[in-house]
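Taken together, the values in this text are just the output of simple stated rules run on the coordinates, not laboratory data. Worth saying up front: this structure is predicted, and the values here are computed from it rather than measured. Cβ atoms are built from the backbone, for glycine too; each structure is taken alone.
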Structure 1
Amino acid sequence: MGNFPQALLAFIAVLIISCPCALGIATPAALMVGVGKGAEGGILIRGGEILERAEKLSTVIFDKTGTLTRGEPSVTDIVPLAERPKDEILRLAAAVEAGSEHPLGEAIVRAARHQMLDIPKVSNFEAIPGQGIRGEINRDRILLGNRRLFREQGYQINPATEEILTRLESDGKTAMLVGCNGLLMGIVAVADTIKPEAKEAIAALRREKVKVVMLTGDNQRTAEAIARQLGIDKVIAEVLPGDKAQVVKDIQRRGEVVAMVGDGVNDAPALATADIGIAIGSGADVAKETGGIILVKNDVRDVVTSIRLSRATMLKIKQNLFWAFIYNSIGIPIAAFGLLNPIIAAAAMALSSLSVIINSSLLKGFKLSTS
């Protein structure tokens, strides 16, 4: 009984020094600061799990239209193929596109209205995802779309027409055929403007050792022309809207941790399938609801910032766990032998929690830039 007071003090000191308070706040403290820092820079992150997952990203897939490009294309070329006036070709194309919400269709309608053309009403309108549209004007069957659609409808595309299509596509333009009652009437070419910050974002991702893939419904030649301007090596073109999620799954099967960046309704399934869905703030509501990260400023460079913020946050978590464990690892053996006063043990434990909070707060100094 003579050693009971000393044993009791040792017992109390062990209980105090082994308290896992700092361990319990090590992860949430850093995540809270990281998510807050992202919100400060216009990057809304839906919880710490997304931030933790972003640190492991190995591949980022970008949808092209509205993400890497402005999504505000304009008509650049109208090429007659059957000795028809350009105005007539544009008028018919605008008529069938008047019922479409696709950016390319809106560009054609804008061009027709700018030229004060009379746009007739279309009946039996039908959109064919990833291929084009068709409709009827006074019983004339009008078709607008890509090669695949026209070949499936029995149209013949001669070498001269193919050469024109190839030339336009090599310039990074989306070339659409216009047909009426089985006869090719002309070609309407539309081009979108690349976002000025997109090239910088791609270069920054490459510096971070992250693979970049561009996903688009455009034909291969047009897609490759745009990819060259952006510095993207991997292009997956001629993808139907419903197949985007499958493309994400295929890349995931190779062991890649994938982020999908998009803005449209058609991107929502792919955003949900990816390990992390990143939605552009100006995009469709369904895309923003699906995405785990929302880029409020519509700046694709924030994709890089998100990854860097995630890595900085995970580093803070590891540092916090070190500070949480180091006091326990050193203090418990000392306390067990009765060499540590309970008051000192309590101070050490408080210092452990304080060091975790201070270390997490240092994350507020993270620079929200891609440079």
Structure 2
Amino acid sequence: MTGDTQGTFTVTPEQEGCVVICDANGAELSNGYGGSMEVRCLGDGYTLVNSLPLERYLQDVVPSEMPASYEPEALKAQAVCARSYACIQLLRGDLAEYGAHIDDSTAYQVYNRVTDADAAREAVIATQGEVLSYQGNIVEAYYFSTSMGYTAAADVWNVEDPAEYGYLTPACLLTDGKMQDLSGEEAFLAYIQSPADGYDSDCRYFRWTGEADYHGKTDEVNSILLERRKSSPKNIIFYQDGQTTEIQNPDAASVAALGEVTGMSAAERGSSGALLALKITYEKGSALVRTEYNIRKVLGICTAKLTCADGAEQTDVTMLPSAFFAITKQEDGGMVLYGGGYGHGLGMSQNAANGMAKAGMNYEEILQYFYNDVKLETMK
């Protein structure tokens, strides 16, 4: 163990082994970490930074992000995606103040939740150094759990330059491979309410129904909108009744002055069906909400029950599974949400990748299916 006088020290096993986080009584609180562990005292707590080689890191990312029981070719595809995504983060300084490149949560990639998975380790070794590139640059190979038959384009995040994400174009994951335009409300509702056979259609979140109601939820809706606006003002815009110019610098008082929420409706939908903009109507104004995360968050706190395709019910909903849903108004003032998929919908559906592997596709074919015009390259 090495350290300094500033409350920072590093723990490195003398022989090949791992570092385990324990409580004051010695009870283990974590799986073992490879490499070394730097501990920094920040005054109000501690920051732990695990340093280890990229390939070793990936061996604990892959089984944490995808079940090690999945098909070997799906695990290889996951390994390439995870490596490509991690390489992008190495070039950024998002966590530089902590001396780190990436954290271990879904904000980046889940790490070290599952260890000692031989199949995942073999997938990382089999694809060692391989990444996806687009127009000469390594891509952020986004992935998510389950589709509703289609993937989304980068417009679900309202990005500044869509051309930068040209490798993220909608893909049809239905076994018939037929693309259709789902940007219209009638077309999407007809699709989402109809049976479909896809590479991940056997998953419970391939289809789901939500029972929602905004009545009595105005304060909670406003709180979420104002909080989310702090990170990206362009994606949450408020208007006074009859006005086409947005309210400048809205705060709790000015938003509360709009009155109670009186309605929610789809304002814009992407070609593959994802809701790009949600309109919230107030007694004295309105709000336009963009990005799949914001939309899912707002509707989530209005949803009392979610029923999945296999009949499983969820009553502790805080966020909708995806932004692929239609809003249908009920006579009692409530709403029924008909939706499908789980996650942001960009890039590779992990469950569909497993279905493709079962159908005989190899990992390169799987990756080429999800990411447009990319190359599989080995880092030098």
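Couple of notes before you dig in:
- Origin of the derived value -7500 (helix-only ellipticity at 222 nm (-39500 (n - 2.57) for each DSSP H run of 4 or more, over all residues; to 500); candidates 1, 2): 2
- Value -0.27, -1.01, calculated as log10 I(q)/I(0) by the Debye sum over Cα atoms at q = 0.06, 0.12 Å⁻¹, assigned to which of 1, 2: 2
- Structure (1, 2) behind the derived value 17, 15, 6 of semi-axes √(5λ) of the Cα gyration tensor in Å, for residues 95-142 alone: 1
- Parent structure of the calculated result 20, given that relative contact order in percent (Cα under 8 Å, 6 or more apart) is the read-out and 1, 2 the choices: 2
- Given 23.4 for mean count of other Cβ atoms within 10 Å over residues 255-262, calculated: source structure among 1, 2: 1
- Which entry (1, 2) yields the derived value 3.6 for distance in nm of label points 7 Å out along Cα→Cβ at positions 63 and 207: 2
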